[in-house]
Structure P
């Protein structure tokens, strides 16, 4: 009987730990976000940077830039920098800010997370860099039509 009880406790603790590993994941999914696999981060980063760079100054305009500290980075002292771009062609009430790029600093090329809104499918996407963070970097945006 003891091995079964021990195994049950082990399974419970492993499950509880895994659920707490990324506490914001369920909230993001419940709010309609598409969570991309962190193993695809570098590929998605390259695709999105190419796409977004071509739109800067025409359809994408700078909306905001600020620093923040995430509870989910491997380095407790890592101050991240987020730059938010607004797509001019997207209705303002449809989405406030369409692209958010988080980096390890304001002049860095080390990206920690990418969020974007696809105006064609009307979906919000997020993917994070497992090299720096182990979860989505912040809480779910308060409004359904904000990117960060």
Structure Q
């Protein structure tokens, strides 16, 4: 459940977000819908790096992979090829046409700007992930919509 759905005010959510970013460098947002998604907020301000975004996989797989990739930001300040290879994931730049319709609304609210191409990168799982238990293919957000 989201914090807003649990009755928190926008001010309380903003303070919570700020605290997580100050302590961990980022926070993770996860939304479970028919097409679940997970993204980070904070990589932009903590490491001047693009935020991470993952879509269309099993909820727990998404959370685990986003955390594992984000750990590179925490430890090294950037994403490393050896980590991505070990995890069997690819990083692609999300086209801004996919970042509309509220997908990254909390990020846009925090930074008071729209997300553009280059602000988010998508974690695309390799073949070893077997699509995380979901039958539908993963949408590629690097394609212009």
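Read-outs: derived from the displayed coordinates by stated rules, not from any lab. Here the structure is a predicted model, which is why all the values come from computation and not from measurement. Cβ atoms are built from the backbone, for glycine too; each structure is taken alone.
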Working back from 25 (relative contact order in percent (Cα under 8 Å, 6 or more apart), computed), options P, Q, answer is structure P
Value 2.0 of distance in nm of label points 7 Å out along Cα→Cβ at positions 26 and 90 was derived from the coordinates of, among P, Q, structure Q
Output 108 (volume of the Cα convex hull per residue in Å³, calculated) maps, among P, Q, to structure Q
